Structure 1
Amino acid sequence: MAIAADSGSAPAVAGDAAPTPTYSKAYTRYAMWLLLGVYIVNFVDRSIINILAEPIKQELNLADWQLGLMSGLAFAILYTFLGIPVARLAERSHRPRIIAAAAVTWSGFTVLCAFAGNFWQLLLFRVGVGVGQSGCTPPAHSLIVDYHPIEKRASAIAFYSLGGAIGTLLGLVMGGLVYDAFGWRVSFMVAGSPGLLFAVLAFFTLKEPRRRLAQHATTVAAASSTFGQTMAYLAKTPTFWFVAFGATIFNFGGGVAFTASFFLRNHTAEMNLLAQGLGLKAVGFLGLAIGLTNVGGALGIWLGGWITDRFGTRDLRNYIVAPAIAALLIIPVRLTIYTVDSALVALSFLAVSAFLGGFWWGPVFSVGQSVVPSHMRATSAAIILFTINLLGAGMGPLVLGLLSDYFNHGLGMGPAEGVRWALIASVVTGLGAFISFWMARRTIRQDFLT
């Protein structure tokens, strides 16, 4: 059943809107908290390398392009390519078990990072982390949509997405503090351990709602929906691609992989002074400081989902307004971070940047799930993640690292100014994200299903 015509939606595909499973509210809340926990440890293991980049660079004698490859593309390349076949498996198989197996895999490879003796070993283990994490979000998004009706999906996915901000916070704080005390290798071991517990909980306590939907027409369709059919459907759904590329561009220029390096190179004296005041070393203090800025990111993710659910039912075009405006506002904020003299001021603006950077999560993934029939949702989530992580979070750090090395060695700016100007150059991507999101407003009415 489609949303009423005065909300601007097109008629839904017959038989598309699957009924919400009749799980109790208490169980649904438990499942959401468990999925949030899984996603938190996912991002702890994903993001910890960002705070450890400078110590690893010094010990293994790496260039910035190697840092970018290790923190971006090495993780993203198999994460994104495997995400699609895993999503195809999730369309037919037991999704909680897929999530559990994924958590065991990425946690194990995170621990192995502690034993890397050179760049290539560490690169290989980061690829392994990406392999494991490819099995998390597509089945999780598909489960969440099956657990909730249309009017609660954006906020439900935004709640799950809070794990990105919380996990990044914990990864940076824990990684920095453990590094100060025991070194970067122990940080990896500590980060990788909790995922094993969450894997057990997911395996034994998460329920697969597909059995309760067995009599619905789309369950039959799911068995015959091929990847080619899904791509053919998406080819006629421009809204999907506009929101996917908007989020991809947003992530390409995010600069997360080099934020710690920027502060340690450009605000060295102030970092050491502030750290001493708290009885910490520079890396530990910076991990704590950057981690706390992600509180702003969590607030932005929540608010973006709330705005979408609150105003999207009035006019479907409102689903895209929040991330579009945030993409514009983040440009002057990020310029301030990279040009202001005070590290404390820069860190304050970093919190604002994290807040604005969180607005796209709920709307983008909710739209991505709501413009396709229910039996294509895990695959559509994987395709969005493919573009965001391979082209955005994967290629972005590598390009920034190459730019930093060029400004450093090619133009003779030095490592501090090299990374600064690479990050300044990346700010322009906010304009591209705005344009892509705004284009989605023009097509969402015709593409939206319930």
Structure 2
Amino acid sequence: MNPSTGTLPRPSAALRRARLGVFASFLACGFAVATWVVHIPRLMDNTGLNEAGLGVLLLVLGVGALLAMQAGGSLAARWGSRPVQAWGTVVMLLGILAVSLAPDPLWLGAGLILFGIGNGALDLAMNEQAVRVEQAYGRPIMSAFHAFFSVGGALGALLGGTLLALNLPTVVSMGIMGAVCAAVSLGALPVLMPSHAAVAAAAGEDLPAPTQAPARSQVLRLGLVLGSLAFAFFLAEGTVNDWSSRHAVEHFGTSESLAAAAYGTFSVAMTIGRLCADRVAGRFGAGAVVRYGSLVAAVGLLGVVLLPSFAWAVVGWGLYGLGLSGIVPQLFTAAGALVPGPRGAVVLARVVGAGYVGMLAGPAIVGGLAGLVGLNQALALPVVLCLIGCALSFTLRLGVPGGAGTAPQEGTTAPAHR
């Protein structure tokens, strides 16, 4: 920060290019997920897969992604995240092609393992890059990166729907989308930030020892809190994907077409919120985004559960999406800065993985509760998790290390990574 003006210095051209590269990486990841999602009905027809079998294969995909995230964290700590993104993109493209050619569920499952591994590696790599670019900027920019994941998903859904409407063979439509995804992701590599070791070598210095690193017990404690928060909020977010439309049909008696407005409103609110959350974090602190965002989300979902009108429920889903939108990016920022230097990628991988477990487990947990007490009552679980997340957020000091987004002194955190 410039001491005479109180403003941050203008980012270098290389740093601005790296930021664009991270935007492209998030866009490619969202596009890849859409490539799989929009083709699910056709792939089920091609392979004779039923809904129960799809549930098993979705679990297989998730496990592959989760394992790749953990391995990717260790590899990124040693070699940097650019190689992780490169091989992850190639494996993901191979998985897309294998899935498109699948004649039976077994082949489809093998392809989804490849796709999950590649997507998990890309997910970890792009978030590691996002953390480092944000630290170099010295102000909150993480939420905008995550917004581009949603943008990529929307563009992928649009292109996928168009290709499906043309009735092209599955291998052609998925191949086109996979090629676009790979081109964007691999094309971003040259402008991304190099590894910590490469930066130190270019400066003619040895890689500095993490002398400011917090004690191991502190890292474990804060990492556990961040992982728990990621699990809770990813579970809260994942609930919407599978149960928002079903709740509208079951609880309000809407048609299936009208019920789609619940998820659509949530998605739009999430995207808008993520495009705005960085400014809010810069003005009021990242801790405020987590605390008040979780409260807004809880109020919104309570409205869905308690209000008698579907129109008000749609408003509630919008508030839910708006409240959740900026939370996870702040958690990833904190996780990536918890341990200075390249080992921060390992901590980030653990927290991202915990969130991913929540995303996978959420629909199943809510579904199990719905079988016992009814879907409307089961939606009280994400409300409770949002309130718990709000309470846990007071144990952390969240924000960009050394930047304008760092909240005032509150609780304990790792020292700034410089």
Structure 3
Amino acid sequence: MRLGGRTQAAIEILDDIGNRNRPVADALKDWGISHRFAGSGDRSTIGNIVYDTLRKKASQAWRMNDEASPALVVATLLDQWDMTLEEIADSFRDDKFAPELPLETFGNTYLTRDLDDAPEFIQADIPEFAVVEFETAFGAEWVSEGKGLAERPPLDLRVNTLKADRDKVLKRLARFSAVSSAIAPEGIRIESLPRGRRLPNVQAEAGYQKGWFEIQDQGSQIAALLSGAQPGDQVLDYCAGGGGKTLALSAMMQNRGQIHAHDADRRRLAPIHERLKRAGARNVQVHQPTQLQADLENRMDCVLVDAPCTGSGTWRRRPDAKWRLSDNNIAQRREEQAGILTEAARYVRPGGHLVYITCSLFHAENIEQIEGFLSGDERFSLRPVDAIKAVSTQLSNFAHFPQKDRAMVQITPALTKTDAFFIALLEKRRD
């Protein structure tokens, strides 16, 4: 397929997403099934157009003075893909699958509307209702933070130190221009590529199959690192999901001590078994939703709560979720988070600590949630901020600390070049 046909496909997929209010991954999958002639390169390029368009849907619609998919896709080619109107027209010429579009009209509109004149929430590419949350979290920098969430993310990997070291993995991935992460000590980054070029399928690499590394955003790696888990500890990963942080904890603990991996959704937990085997993680016991034993209560050195949230911190990777979010979603998540925190706190031993994590940057899911928990359970308090800086002195130069003297930290694409994560470290009073 040429660019014209790929552009037409992207328009059809975006229309499908809008008309049926469905996730982008489902729409792309269904299109691929019904168009089996499209090769992997075609699907990759089409996916890049769709995702790039969704990331900057608000600003591109404003620039084009048009919210329809054809106008948005052309704006994406002009802006994120850095194409000229002449290049687009040339690529469509003699392509029978290319859409019939008023390119000259689109181009004139795009060039005569300056994004600096748009409302700030449009410049930030966020839903208007979310402005209050962004302003509360970031003050005068909130527009920059929104823009950071509208860029393509890199591919981040975590070296599994149970089987390899970073130098070894970097050598194996050198042809992909892999480099060491700026903050996470075992992280590796492969930067996103321009236009329709796709990131490498590292899961096909021998090193991945041998368990030398895992795919994990640097922000998630930092969150696990800040738990401070030590070899020999008893740790509960209360919302383990697919096991990304569980695996990181196992490597941190050098396969010593015990990690109890639990999740309320057995489907989310299902991939963990194969991942543990590949990584050589032997100090992990997986608990199904109803099997977390009462005799673990008050015994854990560390309880990690990677709480379900709106996922606003992952909008680079899931831009469609940005436009489906509502105030009701935040309220529902807040209630769920409060219940999980209360339940997970039962397992922390006196003198142990509770680590609360979200991939969100909403004040309501983060600081407000912690303040509400602390007001209802006087046994817990926030640890001093030095507990974070002792684990990662580099983080101090990048991240945002909402309370400078207490161990809460917010990392974001604009601040740390990671997905957005909020981490709070709490300690349980000794009896």
Mean count of other Cβ atoms within 10 Å over residues 157-164 computed as 22.0: which structure among 1, 2, 3?
3
Where does the value 22 come from, among 1, 2, 3, when relative contact order in percent (Cα under 8 Å, 6 or more apart) is the thing being computed?
2
Structure (1, 2, 3) behind the derived value -24000 of helix-only ellipticity at 222 nm (-39500 (n - 2.57) for each DSSP H run of 4 or more, over all residues; to 500)
1
With mean count of other Cβ atoms within 10 Å over residues 85-92 computed per structure, which member of 1, 2, 3 shows the largest figure?
2
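Bear in mind these aren't lab numbers, they're just calculated from the coordinates by the rules spelled out. Small disclaimer: the values here were computed from a predicted structure and weren't measured. Cβ atoms are built from the backbone, for glycine too; each structure is taken alone.
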